[in-house]
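Just below sit the structures, each encoded as structure tokens.
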Structure P
Amino acid sequence: MTLKIRVIAPDKIVWDAEAEEIILPSSTGQLGILSGHIPLLTALDIGVMRVRINKEWKPIILLGGFAEIKNDDITILVNGAEEVNELNLEEAKVKLEDATKILENATTSKEKIEATQNLRKVKARLQAAIINTN
């Protein structure tokens, strides 16, 4: 059996396909969903959603939102999403170092919040790059 998955961002439908399994970056940790899962509504964090199709994992970066699971139908509403086609692992590591330095040098509350959000996005991109290379 398969799951019907739709990822919807404010400006477009990012994903609309069937999959065997999905792992979501929920606000309480990684959440694995297989066919027959009980109905669920969960908040999503910035992180990598992994979708398994034909025994291959595809990462998609989610920038926070909500997911509803009901009758093998998963609807994911997100603030933003990035499909991962090609990410350079070394470049992602450099960007992580840069984002960490920016956070360390932030002085105002606004700078700290923006730097923290950016760091979380950069970490998700690095995680996706690692998944994509495996």
Structure Q
Amino acid sequence: MDNSTAKLHTATDGKGILITDTAMKQLHTLCEQQGSGKVLRVGVRSGGCSGMSYTMDFIEASNIEADDETYTYSPVEGQAFGVVCDPKSLFYIYGMQLDFSTALIGGGFNFTNPNATQTCGCGSSFAV
């Protein structure tokens, strides 16, 4: 998919990470499979080929920390879902674009991070 022409979604407040249509559809499906009471936590951690790697995982909404930033995304069809990010990670991923590919090789979630000075071939780690 050519991301330059893809429709990008922001949270209902106009902030948060940018999510393409294909990633939005995939996240909506995953959220439905998780059931109610879950939110998607995105962030970064030390490690990976380039020094830092992206993390994405569903957590119980009751596990949201007081200093987490919380965003609500509303797909065109279906239930809105929440995305949370800790302040330290947000510093590294602010303005990031999340896409999803169904390709057999290199498929899955793809991150385009304007803050990264270096990325690895696997696309899941970066350096700043």
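A few remarks follow.
- When Cα Rg over 2.2 N^0.38 Å, for residues 29-76 alone is computed for each of P, Q, the largest belongs to: Q
- At a computed 27 (relative contact order in percent (Cα under 8 Å, 6 or more apart)), which of P, Q: Q
- Label whose coordinates, when mean projected area of the Cα convex hull in nm² is calculated, return 8.5 (choices P, Q): P
- For mean count of other Cβ atoms within 10 Å over residues 37-44, the highest value in the series P, Q is held by structure Q.
- Computed -11000 for helix-only ellipticity at 222 nm (-39500 (n - 2.57) for each DSSP H run of 4 or more, over all residues; to 500) - originating structure among P, Q: P
Read the figures in this text as sums done on the coordinates, not as results from a lab. Note that the coordinates shown come from a computational prediction; the quantities given were computed from them, not determined experimentally. Cβ atoms are built from the backbone, for glycine too; each structure is taken alone.
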